[in-house]
Every structure is written in C-alpha cells, then in structure tokens.
Structure I
Amino acid sequence: MELIADNVVRLGTRIINWFLLADETGVTVVDAAVPGYRDQLEPGLQKLGRTRDDVKAVVLTHAHSDHVGIAERLRRGFGVPVYIHSAEHEAAIVGKPFGLAEIRAMLPYFRHSAAPRFLLEFARNGAMKANPIAALHTFEDGDELPVPGKPRVIHTPGHTEGHVVFVSGDFLFGGDAICTLNPLTGKRGPQVLPSPLNRSTQRTLDALERLKGSGATVLLPAHGDPAPNVDAAAVTARTRGAT
C-alpha cells in the first residue's frame, strides 16, 4: 500500500495493483482487484484521510477477474455505481471466470517462476471463479466520468475489446494496456502483457499510440510499479513488443 500523491493511493500486492482516486467530492475506486484484497480498502482510505462513506463510485478498465473482484460487493454494500466501457458490459454482467483455457494458454510460461505465482495469487484470492456485477453504468471513448477525480476515458482495445485507461490530472491509470512487471515472466520495465493474456496483442500494441499526448505524466499500471513518463513508457513498450 502506497500513497502516490495527496489524492491517489496504490493498493494491492507486488503482483496486482488497484487504486483510490480522491478529490473534494469523495473517492473513486479504480479497478476492483480480486476478492481477497477487500480488507485493503479501509486502510487505503485512511491514508487519504477518508472513510468508506467517501467512496462514491467504482470505475473499471475492463472485465477480467483481477479487475472486477470486489466491484459487486462495493456496489451492493456501499450503494455506489460501477462504470465500464459498453463493449465490456456483457462480460462484466456474466462474470467470466479464469478457466482451464486460460491456464492451458499460460503453460509455456511456467518455465518462469512468475507464472505459477500469478496463478496462485488468483486461486487463493477468489479470482478463478465468476464475480458478476448485477448493474452497470457504461461509457464510451472520450467521456469524462461524473465521479471523484473526473477520470477521462481513452479506449485502448486489444487486451480486451473494451479495455480503457483513465486520465485524471497527472495520472494515467493504465489497467492492462501497459505494465511494468510482466506477471508471467517477471520481466520489469514498460511492456504489454504476453500474448496468452490478450485478445489481440497486435491491437494492444497499436493502442499504445493513444496513450501519447494524454496530458498525464505518471503511469499507474495494474501490474508493476509506477512509471514517471507515460509517453516514453508507451514508446518503450511498443518497441519491445510482446515477450
């Protein structure tokens, strides 16, 4: 858990990140991690000097199980809206689990110790099962969401069809568009996720162009440490390709 700025907290573990974004109107949960991370929320709010009553919304970069984990619990328990791109709506409502097909695709990466650790993190934190969200608000590319921090949406398809990143002030919440720690190989530095985790790796690489000129200076990825230059990180990741 890390206070990134006066209004941003990084939650999670060394494997999976999620974030809190605050302003004078309250707090937005950016991605909802995995169910086992639920107990991190209140300590994170305390770092911002806030309480659970300050949580006003959940915004999701996409509908994968390590991003939607506690969204429905927050929607029901806190009475807050959950936002996702329209192309992810069906997947989030159904709550597709991380299943055998995904595990089989990862098997060639098990020569790296990071891959089984990643899978174990999913298994012991409830991300292997479906975590459907019963009601959602949808958005489109370019929308500014009516939630604390007023995140602006940039559609970055490839990892999933409706994957997005959010820009708020100096920060770009990158989801899985770009990472600085490859969860299957353990390699560090700006890069896209390996092909088994993407719907289309080529489209993921192409979408990195959309990160340049965002106005943000700090990349906050779902996997890995923050990167201080969004444009440079996008160029580096595209040059590296998928590994």
Structure II
Amino acid sequence: MQSVVRSDPANRAALAYLRLHGAAVEYVPELWSLERADEILACLRRDVELDGAERSRIRKPFSAEWVSIPRQQSAYGDPGTCYVFSGTRVEARPWIPLLESLRDELLAFARVPPNFVLINRYRNGADCMGWHADDERDLGPEPEILSLTLGAERDFQFRHRDAFPRAGRSPRRLDLRTVTLRLGHGSLLRMRHPTNRDWKHQLPRRGGQHPERVGERWNLTWRVVSPHGPERRA
C-alpha cells in the first residue's frame, strides 16, 4: 500500500474549507498503485454478490411509497450486523477473502476496526445518492466512515446542515457553501466526528444528457455498527 499525494488545488481548497468550518475530513488520493487498484476493482466485479431489486428499495421521505435506489448495493460484515436507513435494512453477508484483506489494510486509518462494509455500485452517471448523513443510531454517537473509491472519478459534495432551508424558512447560514471533492480511482476518504453531525453529503448525477459516458464506480464505506441493530424507520 502507498499514499501518493497528488497535486489537486481544487481538492485541497475544498478540504481546507471543510476543516475551517469544523468538519474532520481527510483524503488520500492514491492509497494503492494503479495496478493494485485495478486488481481490486476486477476482484470486486468478480466476487461481490449484489442485492436484487427487492432488497434495493427505500421509502420516500414523509411517504409510505417505496422506490428503487438509483444504484446497486450489497453489504458484508461480522455475524449479526446490518445497516438500517430510509426504512430499509441491509443485512451483512459473511466476509469474503477480498474484503477481509481490504479491511485489514485499512486498519492503519481506523480508530476502531470496522465490522461492516456497505458496497454501492454506480453503473454510470445516472446512478447517484442524494443528500444524507451517516448518523444512524447503530453507528454510535461519534461515527467514523472510511470510504474507498474504485473505478470512475466522481464528484462528492458536502453541505452544512445550517445551509439547508428548514420548514420553508431560509437557511440559518447563507454564507456556507456547498463543497465538491473529486474522488478518484483507488482513493480513500475518511470522515470523522463531528462531520456527520454537522454536514450532509451526496454523490450527484453526472453526464448531463449522456450519463452513459460516465464510467462505472464502486464505493465501499467501512464502519462500525452495533450487532443486531434495531429496526429503524428513518
């Protein structure tokens, strides 16, 4: 494993802004060599079992309607672990050798060894994830997220909670802007407390009228979850 700091003024400026406003975010642009990152991506495509349509739905906010998520997902982890969000429960499959190896390699960055990984496959630029925070009860009061990107580079955005309108009112902090990071192949993004308490994040659609021109991206978010977490409706 290697950490090569690639010169990226836009990412450096975005990280500085986040830290200035209280977020604890670190970015390692090249965690492995290009050859090793390519090898991991090939193994993910070969070895990871993705959920089917019935296990890939969420409940729309403030609604009883269920909708399909605009991506494919799966999860692996210790026995009894799961992740509950937006009304759905993602049960962990047993660890496979590839993910056990990656987990062990990431221990150098983890405050506590992760016992669960949520995997999202973004097939092209039409696949996305909307604004949210990884602040579910099962993650504990000070969650730490290690987010690994393999495949196409995509924008990843942060927005402070006080920059969102509330109940039809203007945002509390009009001065706080949305921040964009470019997450590249083989990179690691680390979000520590209080990032998920104060900020939301998203992976927006990209590609305009031609999202098929945006390549495939795999994202693995490593975390510590409470075993046998309770059913929770977000």
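No lab work stands behind these numbers, since they all come straight from the coordinates. Please read all numbers here as calculations on a predicted model, not as lab measurements. Cβ atoms are built from the backbone, for glycine too; each structure is taken alone.
Listing for the model above:
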| quantity | calculated |
| --- | --- |
| If mean count of other Cβ atoms within 10 Å over residues 150-157 is computed and equals 18.6, the structure in I, II | II |
| Ranking I, II by relative contact order in percent (Cα under 8 Å, 6 or more apart), the structure that comes out highest | II |
| Mean projected area of the Cα convex hull in nm² - highest-scoring structure of I, II | II |
| Which of I, II yields 1.1 [distance in nm of label points 7 Å out along Cα→Cβ at positions 158 and 174, calculated] | I |
| With mean count of other Cβ atoms within 10 Å over residues 30-37 derived as 24.6, matching label from I, II | I |
